[in-house]
Structure I
Amino acid sequence: MPAIVADPHRVTAGWLTEVLQHGDYQAEVAAFTWQNIGTGQVGQNVRFSLTYAPTKDKGPETLVGKFASGDPISRATGSAQNNYLKEVRFYQQLRSTLDIRTPEVLFTEIDIATDDFCLMMEDLAPAVQGDQLAGCSVDEAALALHAAAGLHAPRWADASLEALEWLGRQTPETITAGQALYNQVFSGFIDRYEKRLCSQHMQVARRLGEGFTAWASGYGGPQTVTHGDYRLDNMLFGGPYPLTVVDWQTPGIGAAMADVSYFLGAGLLPETRRASERDLIRAYHADLCGRGVSDYPFTDCWEDYRRFSFSGLLMAVVASMIVGQTDRGDDMFMAMASRHAQQVLDLDALEFLDA
């Protein structure tokens, strides 16, 4: 078993050889280079380009490693929210029971005392990362919802998920803490972004803080495994597979439509979403039913889609204030906040704050 190397600067050729051999490659790394890739806020992704000893079998030309963020604020956030533990345990204990394409992992482990961790996996190049700012096409959205059905259906209403203590879940205590955190950071959100968000959308964000408890406690439907951050920046299109979903730092037990509404609300530009969302939800619902979900009528599915239109706005407000600030991060959070606030308005979802 390889040791945990939690910093790409400390990676050696010998350690990479151990990782490959742990993943059943009989290869010896003679030399390597590395570079940062991706746009992660809480984790950093690194591509390792490998050169092999000539007397040994060869392995893949490149590998991708994931490590904790080098930004101290973002790293503290990842540790406080158990993001690093969740991702490691997802691959160790849960991934094999789901029908969603993720990277193949050669090695992952975490030291729970320090939150030092590493995740070494296949390189999916030349796959193209989705762009949260640009949005996606309707066809790409349909592909993402098909993948979501493969995530949600296999463990639908599965009581045994409760045994996985590391999975996030909602309780009265987490709802109370969530509202407190939202209201705590909201004044800073206004100070930083008031000039970048229209007054109508900022008012929706303000209303969410006021009605948070009613909204968060109002769902009583079926639960399943959720991604928790199901958006374009965490998807790779093309390459070895049509679509690969990455960044499993926030899996939980919750409503499937929280992922779906979160994805569509920001993944599609508002005018495209309005024109296509009902057809996309119908196709997703049919996919669930085709995978054996039999207790979830479309009327419930659509109502849950409306309810969870707030999910992306919640993420935009809170996450923007608890991770390290970057120009792209600001642009991304503003795109999410404005698109999700408009989604709430288009779906007449403010009623869920008064339930």
Structure II
Amino acid sequence: MLMTITIVGGGLAGATVATELRDSGYTEPIALFASEAHFPYERPPLSKGFLLGEKPLSSAYVHEPDWYAANNVDLHLTTPVVEIRPTDHVLETANGTQPFGQLVLATGASPRPLPMADHSGKEVVYLRTMDDSMKLKDRLANKPKVAIIGAGWIGLEVAAAARAADCEVTVFESAAKPLIGVLGPEIAQVFEDLHRAHGVDLRLDHETTQADLEDADLVVVGIGAIPATKLAKEAGLDIDNGVLVDAQLRTSHPDIYAIGDIANHDHPVLKRRIRVEHWDTAIEQAKVAAHNLLGKDEPYERFPYFFTDQYDLGMEYVGSVGPEGYDDLIIEGDLADKFRAYWLRQGKVVAAMHVNDWDATEVLRASIGNSPSAI
């Protein structure tokens, strides 16, 4: 029996592995298992362009539906994988057994639940899937009073979309500023000011209770995500805040790779482990994993990158401040309009971002690891 490269996960990371394998000249069988009924799609449009009504839902698809058959990718939709047996090189699905020669886990993450909201008696939405986004978009069209729990990226992007739909919006956040854990207080203030200027009622430094939700017609919970590691753990792979992978994205089993949201990666440049739940990482880790499936020994060295669009603010961020934090912040430009920011530790840039400065992207990327004088 011919042993395929098998991919578990029907999101951007999984589909990109298949794409890169074919683009690299691999002609042997590829099997891709997806638990959802939708063709593989990426997530940014779900909280940005589609939710705002600026782009069609089809803009989220990684490929046109006929790409998979045309490229001999055996795509199994609505087919959850229920067990992996690494010793036998076999996985069990809801529909039968699949042998594999090498395996890529790209199972993503699931929204962190909030029982308090779930038991509030209100309509509650978690934004993770295409179906979630369609449901939320339909509901926003009816202009409900929206309560959002969590002022992270998802919460703030939903707030912007809800305000664009002329909804009354209240955001509850336990931290002192939105995004303060990622951006620090100085830049977090930019996002606080932005949302207040657009009519969002921000309740910061606030522990949400059911009483806070009494006036809401719709509750959106955005308090983070949990990596989907159940399959990997039950298969005996090493787990710790995700699936542990080496610099080349291999798990503790030499024939199994893990990428995207679930990969706790031993980053060879940052010199520490990091797990990143962002679009760019899904794409770029998938490419490196595909190369290594084909016999290369390529480390994944790219710095984390993410972006957001909220109202008239567009932002890109590269790098990682990490658990050691930063000891200096350099801001160039006007925080109320267009600017660049550089986070430094011991005189070196560890992270950088811009707001509305679209010529800055490569400058920011090149700044990481350098001193301000080299920027």
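Nothing in this text is a laboratory measurement; each read-out follows from the coordinates by a stated rule. Here the structure is a predicted model, which means the values were calculated and not measured. Cβ atoms are built from the backbone, for glycine too; each structure is taken alone.
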For this session: Assuming -0.66, -1.31 is log10 I(q)/I(0) by the Debye sum over Cα atoms at q = 0.11, 0.22 Å⁻¹, for residues 71-206 alone as calculated from a single structure, say which of I, II it is.
Result: I
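Taking -14500 as the value of helix-only ellipticity at 222 nm (-39500 (n - 2.57) for each DSSP H run of 4 or more, over all residues; to 500) derived from one of the structures shown (I, II), identify that structure. Let's see the in-between values first.
Numbers: I: -14500; II: -7000.
That value comes from structure I.
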Problem set entry | Top of I, II by relative contact order in percent (Cα under 8 Å, 6 or more apart), largest first | I
For this session: Check the numbers for distance in nm of label points 7 Å out along Cα→Cβ at positions 255 and 311 across I, II and tell me which is largest.
Result: II
For this session: Given a value of 0.65 for FRET efficiency 1/(1 + (r/R0)^6) of positions 167 and 343 (r between Cβ atoms, R0 = 30 Å, to 0.05), point me to the structure among I, II it was derived from.
Result: I
